[in-house]
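Where a number appears in this text, it was derived from the coordinates with a stated rule and is not lab data. Keep in mind that what you see is a predicted model, and the values were worked out from it rather than measured. Cβ atoms are built from the backbone, for glycine too; each structure is taken alone.
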Structure I
Amino acid sequence: MSKTPPVPTIPSPSGGPEGGRQFAFLLVDKFSMFSLAAAIDVLRSANRLVGRDYYGWTTASPDGEAVIASNSLPLKVDYSVSDIPQVDILFICAGLSYEFPGKSKVLAALRSWGRRGGALGALSVGSYLLAEAGQLDGYRCTIHWENRAGFMERFPDIDCTGNVYEIDRKRYTCAGGTTSIDLMLEIIRGDFGSNVANGVANQFQHERIRSAVDRQRVGPERDLTGKSEKLRKIVELMADNLDEPYSAVQIARAAGLSVRQVERLFLRHLSMTPGRYYMRLRLERARELLRQTNMPILDVAIATGFTSHSYFAQSYRLQFGRPPSEERRTTY
């Protein structure tokens, strides 16, 4: 018979806090299974490492029935939204759609929870629902990069960063995917210290625990890992200034380089000029706005730094092989 391996307990110097913490995950149609599993499994692993069930969790849906995830798998839940017991943080988990059966119940529950002073969190695009419920007013938050453009247009007064996660008082938001791991690890670090948080990260082969100031990838196929720090800063500057694009001279000055040095940097690492790269960022943002919002095409053009509708349409067709009008509300 095989022997059960010992549990590798890693107590913090003080033994950790007393009691425990309970989280609830409110799931809506087409929620991200990966984001949910990443969050819960990190809590499970933390319990294993500290040698006790400090973290507990439960699940809920608008009506208490099973929910279909974005990968088409159904998941049974413990409660309906109206019966969720008192927990330390209520996380809303969403995925491919902001519209789903029982949405009015969900928004009402989030508002009620917030009015009572409860802590609220969001995984992936759950931040959009928190904002719709008025629970991010005056708070800093984040959302998946693919949905950030539409979020910022819909909620211009909310400070939505491009970071992997944000913790602002009683609001816990992350960009989903592996950032769910980072958010939970930060909660664990606050409870038990870095020793336990690092131990949990190692269990998942999570090479580096990202902090709240770590940025998400700027866009599709945007992997700058291991490349020049100056290049990364320039790309972030570009991504933060798409409506009023910086000139080549302004970019170079901000980076402390000459225009020629910036050009060489982009050609060496990305095989294109800074101007071409900047144009791609602007057009990718335009595509996100066309898919995620009902903004008129001219307004999308202006929001991404184009003063001419015809130039915008021409540039868009060259980049994506179709005019902006055909992109309207495309979903994948």
Structure II
Amino acid sequence: MIEDKHQERTPLSSLGEFGLIDHLTKHFEIKQDSSVKGIGDDAAVLDFKDDKVVVSTDLLVEGVHFDLSYMPLKHLGYKAVIVNLSDIYAMNAEATQVTISVAVSNRFPLEALEEVYAGIQLAAKLYNVDVIGGDTTSSTTGLLISVTAIGKAKEDMLSYRDGAKPNDLLVVTGDLGGAYMGLQVLEREKEVFKVNPNNQPDLDAYTYIVERQLKPEARKDIVTLLENLEVKPTSMIDISDGLSSEVLHLCKQSNVGCNLYEDKIPLDPQVISTCEEFKIDSTMVALSGGEDYELLFTIKQEDYPKIKANPNLTVIGHMTEKNEGANLITRAETKIPLKAQGWNSLAND
């Protein structure tokens, strides 16, 4: 990370843990009716009345999930919230609160953490969620951020991974592969920068895909859209680890097979052109790239007329009997078994 040597640096030790939490969270406002008590007591108090509560948590680790040589700290705070909200929306639920815990090494001054929390605050404001607690502690290995997201839904609106039936249609939101190709561009520019630090990267041609990597958005809009269309997904998941891996999760949990059509997978033109530049197959990128944070879900065939004209949604296949397996139908109309080659943080490179 390039730093201005003249920039003021306040050591975290000058505030102490409680002083640090007070400093970083003093601007957070409580907006949700379900947040009875937020930050400032031993625990938060929530009241959801008749709704079911959904909870999800994620851990982001420096050097594993993000690289601070090209990930701005404000973007990191924003993304840490977004990846958790996405899991709540993947339940067809409304996100309402988050808790934020940060472990940080002494190489980070207060000003760096302020940037992280500015991103957290922006995400909370835009997605209308309350920050209701968390923790800060020291780390010997760089920066770690853990976010827990809480949401609510009426019981009959929740969508799980295990409700898909044979002949259900497989639907995806948005387009795929952008986040992975954005990462390829950033990694390439990082290597160029190492060789020649005076060479500033020109990313104008890659604006969309770089933003998909550094500042993804969660599909809160889809939960509202489906409700307005009177469509309840029979199963649902978010695309964090690549399309093939998520399709296989739905198949396994729902005890079904699936036919996924290669020529139906939605790709942005910038993804296609960047794949050509890097000589990477765009279908493989969509299937295995991950971090798109789009939603993948199944619907009953009779609901198709309600969604068919919607630009946010693309039907990419259908579910089959379990014994038919999960398959990719290629452009050449050959059938290939789907493999989960999504990103695995526990695998050795």
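Of note:
- Of the structures I, II, the one that 21 was derived from, the read-out being relative contact order in percent (Cα under 8 Å, 6 or more apart): II
- For mean count of other Cβ atoms within 10 Å over residues 99-106 computed as 19.1, the structure of I, II it came from: II
- Read-out helix-only ellipticity at 222 nm (-39500 (n - 2.57) for each DSSP H run of 4 or more, over all residues; to 500), computed value -10000, structure in I, II: II
- When distance in nm of label points 7 Å out along Cα→Cβ at positions 115 and 227 is computed across structures I, II, the figure 4.9 traces back to I.
- Answer label among I, II for the case where distance in nm of label points 7 Å out along Cα→Cβ at positions 211 and 299, calculated from the coordinates, equals 3.8: I
- With distance in nm of label points 7 Å out along Cα→Cβ at positions 251 and 275 derived as 1.0, matching label from I, II: I
- When percent of Cα pairs over 12 Å apart, for residues 259-314 alone is worked out for each of I, II, structure II gives the greatest result.
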